1. Computing P(r) over Cα pairs in 20 Å bins from 0, in percent gives 29, 61, 11 for which of I, II?
2. Of structures I, II, which gives -13000 when helix-only ellipticity at 222 nm (-39500 (n - 2.57) for each DSSP H run of 4 or more, over all residues; to 500) is computed from the coordinates?
3. State the single structure among I, II that was used to calculate relative contact order in percent (Cα under 8 Å, 6 or more apart), giving 15.
4. Given 0.95 as the derived value for FRET efficiency 1/(1 + (r/R0)^6) of positions 147 and 243 (r between Cβ atoms, R0 = 30 Å, to 0.05), which of the supplied structures I, II does it correspond to?
5. With mean count of other Cβ atoms within 10 Å over residues 275-282 derived from the coordinates and found to be 25.5, which of I, II does the value describe?
Structure I
Amino acid sequence: MERIAGNQETIKENNQQLIIDTLVKKGANSRADLAKMLKLSAPSVSKNINDLLKKKILLEIGEGDSIGGRRPILVQFNYNYGYIMGVDLSGQDLKIALANLKSEIIELRTIDISNVKIGKKILDIVAENIVDILSQNNLMLKQLLVIALGFPGILEDSGRVVALPMWLYLWEDLNIKEELKKRFKKVEIIFKNDINLAALGECAYGAGKNYQNLVFVSIDIGVGAGVILNNTLYEGIRLSAGEIGYFAMNVADAQFNHQSVGPLESRIGIPAIIENIKNAVGQGRSSLISELAGGDMKRMNTKILAKAIQHKDPLVIEEMEKIVTTLGVVLSNIIILLDLDLVVLGGKLMDLGYDFMGPLNEIVAKIVPFKVQVRSSALEQSAIIYGAFNIALDYVYKNILKA
């Protein structure tokens, strides 16, 4: 008898999960329509919906249209059943966003952490702001279901940092999950590489919304990619898929030490671009850069680069053209290898005001034997946050009946 009861409980949970998944995907529906869609009996659907209404997972929202007889009562998923936090730890501006279960942002904070170098202190800032955001929005900690973080490195499943970009050396051996669990014991903590989250964000909400096979490429301080295959993030056996900054570009690159900046990153990463232009000016090349930097080349940054592009400075335009050629070849090779539908480009390089898309698509069209488009990020600096929402909601919907 216990086995039968167990089976009945499993069937009940499966049916309730089907109802939740359908309402999330299709929106509000009546009990009768749900029974037809799910091919379940009307009494079973009605009983399960009543259970979910008691748990406040579902809501009744009024009457629907009638095709004769009484107007049906519509039910929908309760998108305020709980809340999620997305955290972007990828740069010097920490971003923390509170959202409901429809990925609607309730509050987004940006905090300058450029002078904070120690990982544990940054996590303290994250925790303090999460608590304050909840308080400012009249929410209790028990209403927070998931905190999802994007981090520019490689983390073990346990949460321990195992690989870092060169500028984040003070995160070494820190266990992000353990540190946050000290403050948020009953909240699920999820973390992913930041570029992987950006890829998920673009796939679910942005430029790749209608595509199942795409690569998101970020060109910033570092160069990396997030790979989506069959609508699923591919991370690789070592969680290192997409580390394209280490791509070798010619035979001479065999001399590169894999512990240093990779060959591709040394050509098209923003620090490399700035260094190349500095060297050219130092060797006597004429450019507005020196004037825009006030004669101090140490002040050169992406804002000055953008101004030089706006003024069509020949030296800077020449550097951008080199990047387009290199990037066009790299993207073409990735597209051919993975048979992709789309490539999405993001990162601070895309914010410089240069037209990358036209020339890149021309190069890709010449090399790739089938039609694939290269697009700029639709979510821009919010891609990581929306990727965090994506993995947070995936966890919530799969585990909502276990709470």
Structure II
Amino acid sequence: MRSTWLDQGLILLFTGSFMVFVNLHLAFIIMPLYVLELGGGDWTAAWYNTLLAGAAVLFRFLFASWVDRFGRKFSLLVSGSALVTAPLFILLAGSPAYLSFIRVFQALGLALYPLAANTLIADLSPVARRGTVLGLQRLIIITALITGPPVAVLIVEQYGFQTLFWLLTILGLAGMAPLLAIREPVRAGTGTPVLNGFQFVLASRPLRVLISSTAACGLAYGVLLTFLPLYAVRVGIDNFGLYFTVFAFSGLVSGVVAGRLSDAFGRRKVLVPSLALFGMGILYLGLPAPGAVMMVSAVVAGIGYSASLTLLVAWVVDAAGRKLRAASLGLFENGIDVGITAGSFAFGSVVALLGFGFAFSTAGALLLIFAVLIATLDRGPVSQIR
């Protein structure tokens, strides 16, 4: 029996997004390995990832208005094409400078695709099921993360980078075909330029708290990505990759479950414990017996991270209203990327001065603080612009 709440456009979006998100994940994971293959060093590999993330943050400020001005579908097709064709252009790169231009080109996809997808989901999903549908989007993202990198590494080992990049482009373009069939709902003009929208969003305390909480999640995730492998080696655990596998699998369905619960009982009642779970999962890393605790941390933090991001984006959409939707989601996505960057770089000094335990404890405690702040917020639209 056909679902009455899962719009055909949403099914097309989820189907067409899988290979786009595979390319997005591999842009960060495989690219450093390719740079090393070309003879670059660790610093060069890190620079290309920093360039990708930094350019994406800038592009969201510059081009978030495209999502309203030219439409969600147009933005999906342009940004998705940038992500899935970039691997082919990488093969043609003859110099580090040219490779830098390609990373900036990829950044357009990273900047706009998640933003346009979340905005379209908000347009097409009924309010009573919005959390559930955004949870399904999180499921697609995590599935792409779980399946894409292992298969990509296998292809590189067996056939090389050239085969992988050709496959990513061909399968990516074919996988995007369902996006062409999406029919956008007719929308009235927002009447609010995105840059002005940023000002209205930041003027609202509830939205500031929600977006700051998103940045805190990104920061904590950046701390995990950067320092968990170093910490694991320090305490004698070689297979630290298992942590991220367990982390990803633990969050596979938690976004859908949390979204559905928030539709039924309210965002705040589910988001507060989700943030607390993520925080406690990171705090666990400072405890003794690191081997056993790391797996407990991976499960708890994985559930909390996936659930928290799903609920934060749902609440941001609820609170912003139609006219501030694109601006709010642009700041939401930037909050994640800026947070990850801050966690990766700023906490380097914390680790050097005070050790891994203090760094993990600080990141975890920050999430608990934001859980308390979230507990003081009310659900519902907060903007005066409707």
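Only the coordinates and a few stated rules stand behind these numbers; no lab work does. All values reported here derive from a predicted model rather than from experimental measurement. Cβ atoms are built from the backbone, for glycine too; each structure is taken alone.
1. Numbers: I: 24, 49, 23, 5, 0; II: 29, 61, 11.
It must be structure II, since only it matches.
2. Details: I: -13000; II: -27500.
The structure behind it is I.
3. Value 15 for relative contact order in percent (Cα under 8 Å, 6 or more apart) corresponds to I out of I, II.
4. On the way: I: 0.70; II: 0.95.
Label of the source structure: II.
5. II
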